[in-house]
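Participant: In what follows, structures are represented as structure tokens.
Read the figures in this text as sums done on the coordinates, not as results from a lab. Computed from a predicted model, the values in this text were never measured in an experiment. Cβ atoms are built from the backbone, for glycine too; each structure is taken alone.
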Structure P
């Protein structure tokens, strides 16, 4: 049972990390270590990501022009790379959030459905 839980959580993390990184960057520019620590802090340690796993995602988002980066000198010798969310990244984040919401709605329905039930997407009332 434990292995199933860890596999499920690992897969969920892989599927959501991009969305969470973009969400944090929507709040303001951050450097890599800061991003990983903020995720850990907000989740009370339940959602952690190794920086070595995070950077390939940041590089891909940069290649896709969803984020950009700049270097900032801190102290006498240290330079930090800060990541910045671009307009296309904000639109991409919105799409990811909508896709996530739609998918979790379907999962919730399927987990509570009975034979003969069919899913109908809920639409917002105007």
Structure Q
């Protein structure tokens, strides 16, 4: 896949439970695995929003980015309908080598994960 696009993991300052990271002035959406819906979009409103303090230590994905979950519900794919900061349990595709339709790319990624799941024992 690296022949087609660059990718990076999201990130977030630790510890997660630090209340100083969340829901203050200037808070923006923070995408975690639970926020990646099964319809290849993000949920309308993320469970968490992070403030400027946490944003400075986090990774941002622009609107229209292709994301894939790496833990829990592995292989859920979304094309972001809004810009958001992204958790380390989510991969962000960016820096496409060639001009590629992102919806097509998202379907390829989703199918690849589904194909691997079909092959997996148990």
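Participant: With semi-axes √(5λ) of the Cα gyration tensor in Å, for residues 16-71 alone coming out at 21, 12, 11, pick the structure among P, Q it was computed from.
Facilitator: Considering all the candidates, the number was obtained from Q.
Participant: Tell me which of P, Q gives 11.0 when you compute mean count of other Cβ atoms within 10 Å over residues 40-47.
Facilitator: Values: P: 11.0; Q: 14.5.
Attributed to the structure labelled P.
Participant: Ranked by distance in nm of label points 7 Å out along Cα→Cβ at positions 80 and 112, which of P, Q sits at the highest value?
Facilitator: Looking at the calculated values, the largest one is P.
Participant: Sticking with this one: For mean count of other Cβ atoms within 10 Å over residues 48-55, which of the structures P, Q scores highest?
Facilitator: Working: P: 12.6; Q: 17.9.
Largest one: structure Q.
Participant: Okay, next question. With helix-only ellipticity at 222 nm (-39500 (n - 2.57) for each DSSP H run of 4 or more, over all residues; to 500) coming out at -20500, pick the structure among P, Q it was computed from.
Facilitator: Values: P: -20500; Q: -5500.
Label of the originating structure: P.
Participant: A value of 14.8 was derived for Kirkwood radius over Cα pairs in Å; which structure in P, Q was it taken from? Write out the running numbers ahead of the final one.
Facilitator: On the way: P: 16.8; Q: 14.8.
Checking each candidate, the match is Q.
Participant: Related question: For which of the structures P, Q does the calculation of semi-axes √(5λ) of the Cα gyration tensor in Å, for residues 56-95 alone return 25, 10, 6?
Facilitator: Values: P: 25, 10, 6; Q: 16, 13, 8.
Working through the options, I get structure P.
Participant: When you work out relative contact order in percent (Cα under 8 Å, 6 or more apart) for each of the structures P, Q, which one comes out largest? Before the final figure, lay out the partial values.
Facilitator: Details: P: 22; Q: 32.
Structure Q gives the largest value of relative contact order in percent (Cα under 8 Å, 6 or more apart) among P, Q.
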